[in-house]
Structures are given as C-alpha cells and as structure tokens.
Structure P
Amino acid sequence: MSRVVIFGVGQIAEVAHFYLTHDSEHEVVAFTVDQAYIESETFHGLPVIPYEHLTDSYPPDQFQAFVPISYKQVNLLRKERYLDFKRRGYTLVSYISSRASYYGTPVGENCFIFENNVIQPFTRIGNNCILWSGNHIGHHTIIEDHCFLASHVVVSGSVVIGERSFLGVNATLRDNITLGQENVIGAGAVILKSTDDKAVYGATPTEKHALPSDRLRGI
C-alpha cells in the first residue's frame, strides 16, 4: 500500500479520491495545489498542502503522488505538472478499476483508468493517460503519453494514438491507422485514416427539427 498525495481540489481530484479510497490498495493522505489557489485548509477531511512546500511535509521518499488533471490545453497542463512531480523525485501511482477488463499489458505512471474499459491483449498505454468510463481499446493498439479518452470511445486494433491527443465521447477510430500528436477528435467523430499532428476533427451535429415536441405525431 502506498500513501498518496492527490494534486487538485476540484471535481476530478474528488473523483480520484473516491476511486483510490474505495477500489485500490492506496491510502490518500493529503491534497496539494498551488498556494494561490488554496481556499480551505482541508478537503474531504484531509489537509490541503501548498504545492510549493509539499516536499517539506510529504517527502518523495515516503509518499507517492497522483495528478488527475483534465485535458485542458490539449493535456499540456497535466503533462507539465506530471513532469514537475517527477523532477521533485516523486513516484506517481496509476489506478486501474477492478471493473475494467484488463489483461496485464503495460500501463505507465499516473494513469487513471475507469470502470468498464476493455483493454485487449497486446496493447500498450503510456504515462499520464486518462481513460474515462466504457472505452474499447483494441488489440495491438498503442496509446502514447499524456492522452485523454472520454467515455465510450472505440479504438480498433493496431492503432497508434499520438502523444497529448484528446478523444471525445463516442469517437471511433478504424483499425491500422496512426493518430498524430496533439490531435483533438470531437464527440462522435469517425476517423478512417491516419492524421497529421495537431489535427482537429468534429462530427456534424444533429439538426434541430422544425416541429416542437408537442406537435409530433406518434410519440
């Protein structure tokens, strides 16, 4: 069991605290944020420590860390904070839900993998990745560092997802393609061929019907 400090006091940090507390061998002992953002000395009954002084109270030879930051700036903020924790000497834990279908393929540090993810054999997931609930990761797929997959993404077999990419809910990637680095794949988008770095794809939204709901027949 590791004693873990979580970075953040927002919703994702709260979610991380819940999962680590209820479905892991780790013990969450504190939260940390930059001193300018501290509004309370405690969060969920645990101390909130200024990040600038974290090593004084929770040194890296005795405590580990978890950095569950969102996909803001195409995952750049999470990447930078993850690397800064590494520079300070911390080991970062990963969480894989006990309700994920996972067969022991390599998963890096500081990954947050939620329930109902299907991670097929012969896959590889890099460092600092977040896979929200219910994704399908096909066989022989590689997810590079600092990626974020929202819920119900379908990644077919033998796909490479480039570093710092974001895939929105219900996005679909066909087999045997490579997604460039820093891609943003919007909700519901379907990607059928390899992409360039920093590419952005969005699905066509459903049009509003001309009739209001109280004038529809048969419903």
Structure Q
Amino acid sequence: MILHVVPILEKVAGETTIGPSPTFSKLHVYKAIALLGERSLGRNALSQELGIGPGAIRTLITKLKTADIIKIESNGCRLTKKGQTVREAMAKRIPVSKPVKAGRMSFSKFDHAVIVKNASTMIRSPIEQRDAAIVQGAKGATTIIFKNGKFALPGDTPDCEKDFPDEVWKTLRRELKPQNGDVIIVASGESVQKAEYGTLAAAWTLIS
C-alpha cells in the first residue's frame, strides 16, 4: 500500500530530518522511482528528467542507493528488487500520470493529469489540492471525482460532461480509465514540469 511507501520517500527526500532541506523533494523521489521503473537512466538523463541540478541529483542517487531502492550499473541507475516493490506500491494508488490537453479546465500552457485510486473519501476540500499544486509552481488545479460513471466536482457539479461539454472528458476517460471512487486531478503550469509536479503535489494530499 502507498501509505507504507510514503515514509520511505520522505526519508530519502530528507523531509523528516532536522537540518537544512535538500534541493529535491519527495515528488522528485517519486518521479525518479517511476522513471527508473520504466528504464535505466544515467545521472545526466535523470537530472534532466527531474529538473534538478547536478549536486542535487548526486545526493538523490546516493540516498536512493543507500536505501537499497536503486543500484548503479554501467548503463545507468536501475531499481533493485526493493525499488520495484516500492514502484508497484506507488502504481497501485497512482497508476497513471501523464500530460493531457485540459480544454476548458486549463489554467496555463501545459496540463497534466493523474488518477488516484479509491481516494474520493479522502477529499476534505478541493482547495487543499489546488493550494498544494500552486506551491509547486502550477497556476491552478481541478479535483474531480468519478462517481456512478460520471465526472463530478466535489460538493458542486454531479455531471461535468452534461454541464460543461468539452473534449477533455473523452480524453480523461480514454487516457486514465477511471472507476467509481477514483479521483482525477488536472493541474496546469507554464512548463511541463510545473504542471506535473503541481499535479503530483495535489495527489499527495490524498495519499500521505
């Protein structure tokens, strides 16, 4: 379960320790593990994918290796057996995270969407997700519940496709394949990374 994984990611990020904060966060750790679950990456490629500098990526790789999440080989970094287990646990709660065209929901140039499985009961207020996304540099975020086969805004619109016709709903059905009880978060940013990290930060409020 992802709740068991959260402390691991936070420990690697150094967010539960006393002292200066590292120049990367649990979101970078999360994305690094997700990427390395797909393919091996060298330090420079991983640095570029995560959007962090050479010093930070060296520290991140060292911490991931110390935690036995990755191993370093001649062709780059790859997940260990433990790392694969962590990746699989992450994917059970956030199986899809990808760029989308958000249509009328877009707040900026780039949009990103994630689906958080069985998280509808975890929503206290969609403002919490929006604020978390903005802290990460996103311009805004929309939290959507998939309920009774329909996209709904928490405490507001029970059928978004009916009330706000847009191609985005077909896109979300096709790309995310939501099921009842799932939560979809769409965030927008001035860059691909700001949109993605904003979306992940918003999702984190529902799993941590």
Structure R
Amino acid sequence: MADYLSKLDDLLRQRVDELSEQIRGTHNPEAKVPPMPMLLQIALKNEWETALLTSHWVTDEKDADLRIELSRLAGDEAKHFQLIEKRLNELGAEKNTAALDEKSPLFDFLMRQNDTFDRVVSGPYTREALAVTRNVVFLEHCKSVDDFETIALYDEIQNDEGFHHRVGRKYLERLITCDADFDRARDKMYETLQVVDDIQEMIVMNKGVCRIPGC
C-alpha cells in the first residue's frame, strides 16, 4: 500500500543518508580516497557478487514474474562488470581474480534470504538504493579529479541501479498490505543496512578507505 511504502521510503532515505556520510569519510579524518584502479577493483567485486547472487536467486525463486525481473538484473550486473573491467584495463590494471572469490559478509547474508518478500526488501529495494547513493558519492570524486571516462561509465550504471531499486519498490507495493508486513519489511531493511554499516565501518577503521562505488 502507498502509505506503508512511503513510510518505508522515508526510513530508508534517512538511514542511507547517514551511511553516505561514512562513505564520504566524513566521520574519519584519516580516511583517504584510494587510486582509481583500486576503487574500480572494489566496484568489480561488488558487481561480481551481485551478478552471482541474483543469478542464484533466479534458479529457485517461486514468483515467476520476479524470476524474470531478477534475470534482467543479473544481466545488468554482468554488463556492469564487463564495462568496469574495460575501464580498469584502460587504466593499465587487471582484475584481481583471487579477490573475486572472497565472499563478503553482505553476500553471505543475502544468499540466506530464501523467500520472495525478504529477497525483494534486502536486494532490489535496499541494497540497490544504497548502491545509487554510493555511486553518487563516487561520481562526486570522479568529477573532482576530472575522470570523464569513468563519469560516463557510471552515468550508465546509475540508470540501471535506479531501475533495480524501482523494481523492488514495485513488488513491495504488492507485498506490503498490513502493519505486520510493514514491520517485517522495515526490520529486514534495517538488518540489511546494519550488515552494510558493519562492513563500511570495518573498511574505514582498518584501511581508511572511503568513496567506494556501489554495485
């Protein structure tokens, strides 16, 4: 229902805005922006994991319409991977194959989401909304260093990520029909963002890395 979804949107935006300050490195004066090849290596891993995750969901998703949507999303993430790899090669670097096989806590968390409701909330709705925000911050950095080629690349990626979030939102309009549904969606959204928050804090504390792009 529209009212439920609007309330969920407001809660999501508030939390994502808070996380965006971490992504910028605002809370840690020691945080540094890595060289562009390193940032793109991280982006490559994000795209890799999202493509694998979404492809896995396609194989056992019970909602036939969502299964088709997830197939489209998996294809988009694979396309992003190839575009980022091409840009990485242009900068004289190659993908780190070993790093791709190291699964992140977020990947493990999302792989445990087994039903349609939890998948829609945690994946297309929440993770993709955060990806859009992370890419906004990353694009700010690209513009500050006049990296016009990467800007053009991420303008294209952003169009897809915005679409992915809208897919999640479209399904939640159908899935959230009562207070209990809203509470479940809110709790799953916060649970997903807490995993992301833990990862971001770990990266900033251990490596002092900020302005990492999304997936």
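Read-outs: derived from the displayed coordinates by stated rules, not from any lab. Just so you know, these numbers come straight off a predicted model, no measurement behind them. Cβ atoms are built from the backbone, for glycine too; each structure is taken alone.
Match the computed value -26000 of helix-only ellipticity at 222 nm (-39500 (n - 2.57) for each DSSP H run of 4 or more, over all residues; to 500) to one of the structures P, Q, R, and report its label.
Values: P: -3500; Q: -13500; R: -26000.
The read-out comes from structure R.
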*Which of P, Q, R yields 0.25 [FRET efficiency 1/(1 + (r/R0)^6) of positions 101 and 117 (r between Cβ atoms, R0 = 25 Å, to 0.05), calculated]*: R
*Taking 43, 23, 12 as the value of Cα extents along the principal axes in Å, for residues 61-108 alone derived from one of the structures shown (P, Q, R), identify that structure.*
R
_Tell me which structure, out of P, Q, R, gives 2.9 once distance in nm of label points 7 Å out along Cα→Cβ at positions 53 and 133 is calculated._
Q
*With distance in nm of label points 7 Å out along Cα→Cβ at positions 85 and 125 derived as 1.5, matching label from P, Q, R*: P
*If relative contact order in percent (Cα under 8 Å, 6 or more apart) is computed to be 11, which of P, Q, R is the source?*
P
